[in-house]
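Every number in this text was worked out from the coordinates using simple rules, so none of it is lab data. As the structure is a computational prediction, the values presented were derived from the model and not from experiment. Cβ atoms are built from the backbone, for glycine too; each structure is taken alone.
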Structure 1
Amino acid sequence: MNAALIIIAAVVLGSVALGIRAGRRVPMNLENWTVGGRRFGVVIMWLLMAGEIYTTFTFLGASGWAYTKGAPAFYIIIYGTLAYTLSFFILPAVWRAGKRHGLHTQPDFFIKRYGSRALGVLVALIGVLSIVPYLQLQLTGLGFIVEVASNRAVSSAAAIVIAFVLTCLFVFTSGIRGAAWVAVVKDILMIAAVAVVGIGVPVMCFGSVGNMFKTLMERMPGYLAFPGGTPNLGVTWVMSTCLLTGLGFYMWPHVFGSAFSARSAETIKRNAVIMPFYQIPILLVFFVGFTALLVAPGLKNGDTAFLSLVQKTYPPWFMGFVGAAGALTAMVPASVLVLFASTLIAKNIYRTVFAPGAGEDRVIRLARIMVFVIMILALTSTFFFRKELVYLLIFGYDGVSQFFPGVVLGLFWRRATKQGVAAGLLTGVGVVIGLIVAGRDPFLGLNAGFVGLAANAAVTVLVSLSTKSASGGWE
């Protein structure tokens, strides 16, 4: 496995060096650190947003669910398509608001639109708490990838700690510019790896993708129909989860904030048009998961299906290539996640609640320190609270999707009020937590997060209609 280790180390270290270099000769103020000076064009925006969205979940979680659950995994294809369509209409309006009012983060939007710092703090707290499981997903996935790719020469724990240090290094140095440039390398490697494996493995094992599906339907005739290999993830759960995650897709604080990095609203629209091309790699990952089910049944952890099959069918040096691509699919989104989480804490919690007079230099210094604090929290959670990768992602979506009514109604409905949005947020989050703690997810077949979102929207509208609207300097 020496070749694999050398390839992984060379690609990761080279990418980190590129990320650090991206911040040289740029004054690292809050504007440049968080939104790149609002200068990213179509290509960089496409790669950056794909870098944030297509993560270790693409390699491991999607193939793992295809392996263990079958048809319910198809929700992953559906919700992305819904989200890209919505982004064409919503994100340009978000960008214009960010440009007009100098916004850097998602809570900035809520503070400016609704004239309420308390609402901004609430949004920041929910955002940070939702980001931690997503960070945990990246670190857990990275550990799996490097451990398997190195044939356990590097342990999962060691890989996670090394990635923790390197990610903190280029985020601390270059902010979102570093993440954007590393995303270029990551996307090229990821697409190449998924294309080779997604098409190559079914062909090597069954002669063609069609024969693989034919064999799967003969051996497991109900696996590609809902609920697949599960007892309760039927059509109702899939549709409610698609709506939840489709509406919440761009409500993640880091993805929402990245929209402010675009050069223009037109850049955002063009990005929405080309983003669906990234659904193709996920389809190829499904092929790998289904093939693994047929040729390597009985895996203890379905999330290792992709890597296990690559290990069986390709030479060690190719595992190094896949391992390097997989490591970057964890590090890029982790870097943007921790960047925006640290900014939320420094700007929208610390300055708002504890130091209203704090200057920008003080805020960015604290944000850089919080990069390490948040990563340590995610690191601790990764080692002591492991969970299946897809469920970690859905748990995060349960939280961030609750921002959707406040954002969309804030953009397009003048009657939306801070009281309505706050009441809706608290109701939605409360319903989600209550159902999950009570073990009622799914609830009547519906995703608990979707139930919370429906309650949130209803409360937001009703309370807004009964309270006085305030723009907070929005117009």
Structure 2
Amino acid sequence: MRPFFISIFFIFTISFCTAQDASKNILKYLEESNSKYSEMASTIWKWAEPGYLEEKTTALMQQELASAGFTIKKGIADIPTAFVASFGAGKPVIGILAEMDALPGLSQKAVPDRNPLENGGYGHACGHNLFGTGSIAAAVALKNWMVSNNIKGTIRLYGTPAEEGAGGGKTYLVRAGVFNDVDAVLHWHPGDNNSASPSSTLAYKVALFRFSGLAAHAAAAPDKGRSALDGVEAMDYMVNMMREHVPQETRIHYVIKKGGVTSNIVPDFAEVEYTIRTATLTGLKELWSRLIKVADAAALGTGTTVSHEVMTGLYNTLPNETLAKLMQKNLEKVGGINYNANELAFAEKIRTTVASTDLPSIESAATIHPYALNGLTSASTDVGDVSWVVPTAGLSIATWVPGVPAHSWQAVACDGMSIGFKGMMVAAKTIALTASDIFTKPEVIGIANDELKKARGGDAFKYESLAGDRKAPLDYRKQ
């Protein structure tokens, strides 16, 4: 019996030492590289390039990874700014997502009052300058640990563009099969709190509805005209009535993109963009069918015609508790964000600009939310598509002052200064440590895959993009 117990003790000791080495080596590298990655995030923040146009951003990201020894594949899925950076060989294959993108109209200096860098310009209001950079930092730290400890397997860093709006970059990558041989995917997102608890998101579809009518003199010959704008407004009116009769978690948004040229001409063309969201894929398909019927009815009632173009569609996210629990453990090990005196003054001032009387405490940036099943969030993400084809886990990190909302100038300000950079490095550490756990405990992958299969309803699932067979809308942000 003695040799058996000696063997068990030896295996346990080796495993424990490997985990200890991973923690020590990874954290040391990231702490020593803080200024390097903060500078990179700041550079990308200043560029603030929009979806599918992230040319300088993707070049910098690829350059950093190539110099660290990664092999780069450019232009994946026929998207010029998308790429995959790989290191190692064989199984397991661990993917890390690195997003690119910026939002229109939210340009902002890194100051706690409204002050655009460029009037009407783009800004990193969802923190993708931090997301992309932090994920690269994690991948490089993990690669260094693998080399030092002769760890077998593959790291893949996915440079994914155009997450916002009608971009949906990852759905085209999933459709192209670039995740088919991946064993687990890790990601993170900027936020105003620290949490690795798993939750789902809303399935999502974006489409342009284009109404065509007949132009005529609005005063001298109105009977000869048929207003395309009337068609849009009729659709909007009926959709607003429909809101009373949809599931509570459903969200419907629209904006009139084109409504005519001048008021004395009956508009012969008008265009409205609709975004619909709901909790399940089945529910989204039902909602979409109703929306099409409303558009047809609006055209019939106004004597116009209507066509539509699906811009993109996203799956709801399938949470994976197996991976989420690993991530939570590492987030608790790393800890939250502590502000220095200058950061505290910034935080206190910027919170006075937020339209809310129920703000969380500033001190909550330093705390880690306890693990819980968070149910459903009202946002949507193209990470959802990834989560249906490979076990996926993510976390939120307080890169924004507690109480600052996403898609705001306040978020842009935080993303361009030390508060955002500190949060980014917490994410990098957590992701790298979680990936090292998966490399040293490969049995986790089988458990995570079993959980995914159960969540999808068995082995019969076959991925079909909600964007159909259309190509990525590479010009959707072009002015």
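Structures 1, 2 were compared on relative contact order in percent (Cα under 8 Å, 6 or more apart), and the highest value belongs to 1. Taking Kirkwood radius over Cα pairs in Å, for residues 131-346 alone as the measure, the highest value among 1, 2 is held by 2. From 1, 2, which structure was distance in nm of label points 7 Å out along Cα→Cβ at positions 99 and 147 = 4.7 calculated on? Here the read-out was taken from 1.
When semi-axes √(5λ) of the Cα gyration tensor in Å is computed for each of 1, 2, which one produces 35, 27, 19? The structure behind it is 1.
Structures 1, 2 were shown, and helix-only ellipticity at 222 nm (-39500 (n - 2.57) for each DSSP H run of 4 or more, over all residues; to 500) at -13500 was computed from 2.
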